[in-house]
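> Take a look at the structures listed below.
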Structure 1
């Protein structure tokens with residue numbers, strides 16, 4: 001693996017247009033050689049996911065298939081351990097000793113970064129690209145970026161973003177009623193319905 005790489009992780013339970021929109025914004029801003037979408041295996045912040053690892057991997061591949069330079073990795077899903085970002089970044093750095101690594105996050109997740117496991121290792125391995133919506137987040141993000149720079153010598157790139165507002169929990173509730181197709185990338189709703197995920201039944 002050569003060139004600059006962006007890492008975009010999450011449970012993707014399910015992947016939705018908010019995720020796609022974020023990558024469509026960040027890709028031209030960073031111009032990495034590649035973005036790796038990394039579905040979490042055992043996320044430390046959640047007790048469980050609703051869909052299985054196998055289904056989340058298939059859905060992610062369907063969701064991001066149309067985005068150039070984006071690949072979906074099963075590396076975290078293939079490990080029995082809890083998924084920690086520091087471990088994933090260390091793996092990516094070993095595979096690509098040169099080139100920049102970016103950790104791509106939304107603003108809400110960025111504000112929690114000081115509480116993540118081994119933050120000093122995260123910031124030693126990667127820059128952080130944070131997607132910031134126009135209304136109300138700039139100050140909190142700027143203050144957190146300044147704190148991280150002072151405490152961990154973190155490098156933060158702030159990318160303005162107009163998001164597609166999607167709540168994963170609300171979307172799963174819609175899917176249980178056979179709705180929500182408009183918030184999902186092409187192919188994902190059909191897969192969910194065919195598999196009966198989130199209690200969404202085929203008709």
Structure 2
């Protein structure tokens with residue numbers, strides 16, 4: 001079984017994060033937690049690439065549609081449709097427009113529990129309800145209400161893989177094996193060395 005320190009996850013800094021000059025701030029937050037950058041690229045993704053990204057999991061359309069409907073109902077609102085597939089068709093159209101409007105930065109991050117740590121640092125999907133101290137809670141004032149009113153995707157700066165399995169599929173979608181680096185950081189001795197040997201000379 002692989003050591004937890006080898007876990008990897010994908011982060012996409014979306015076009016709004018780049019336009020607001022937050023690339024360094026966002027990467028810095030992940031690095032300060034102890035995560036290691038093992039892949040980095042900037043590109044303008046095609047709409048086809050974005051659709052493939054969101055539908056790598058065949059259940060994504062159904063699950064996301066059902067979650068969205070429940071989200072509306074929990075706030076006492078009427079969802080735009082009762083059909084989960086119709087809802088996700090609208091969501092996907094908005095995401096394709098949003099993520100293809102300019103460059104994105106794709107990051108591969110490695111470290112113990114990297115998927116969960118990145119999700120915690122990033123914050124909830126809706127900036128309005130994200131905790132203070134998270135990337136979305138600190139830097140964005142968008143909400144589902146505003147994005148629905150404007151007929152667009154919510155602008156939340158970052159995409160972060162939701163599970164280890166999802167991260168593996170997404171990393172393979174955005175990076176070739178050759179683009180992911182294997183190397184050691186000196187700081188990893190503090191994070192992972194069992195006995196902290198060699199600190200005193």
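> Work out FRET efficiency 1/(1 + (r/R0)^6) of positions 56 and 136 (r between Cβ atoms, R0 = 30 Å, to 0.05) for each of structures 1, 2, then name the structure with the largest result.
Details: 1: 0.45; 2: 0.85.
Once FRET efficiency 1/(1 + (r/R0)^6) of positions 56 and 136 (r between Cβ atoms, R0 = 30 Å, to 0.05) is tallied for 1, 2, the winner is 2.
> Compare volume of the Cα convex hull per residue in Å³, for residues 40-159 alone across structures 1, 2 and report the one with the greatest value. Before the final figure, lay out each step's value.
Values: 1: 132; 2: 122.
Structure 1 comes out on top.
> Tell me which structure, out of 1, 2, gives 2.5 once distance in nm of label points 7 Å out along Cα→Cβ at positions 96 and 112 is calculated.
Details: 1: 2.5; 2: 4.3.
The correct label is 1.
> Figure out for me which of the structures 1, 2 the number 34 belongs to, where relative contact order in percent (Cα under 8 Å, 6 or more apart) was derived from the coordinates.
Working: 1: 24; 2: 34.
Clearly, the read-out refers to 2.
> Comparing distance in nm of label points 7 Å out along Cα→Cβ at positions 144 and 168 across 1, 2, which structure shows the greatest value?
Details: 1: 1.6; 2: 3.1.
When distance in nm of label points 7 Å out along Cα→Cβ at positions 144 and 168 is computed for each of 1, 2, structure 2 gives the biggest number.
> Assign the value 23, 50, 24, 3, calculated as P(r) over Cα pairs in 10 Å bins from 0, in percent, for residues 8-63 alone, to the correct structure from 1, 2.
Values: 1: 23, 50, 24, 3; 2: 17, 43, 33, 8.
Of the options listed, only 1 reproduces it.
None of the figures in this text is laboratory data; all of them are computed from the coordinates on show. The model shown is predicted, which means the values in this text are computed figures rather than measured ones. Cβ atoms are built from the backbone, for glycine too; each structure is taken alone.
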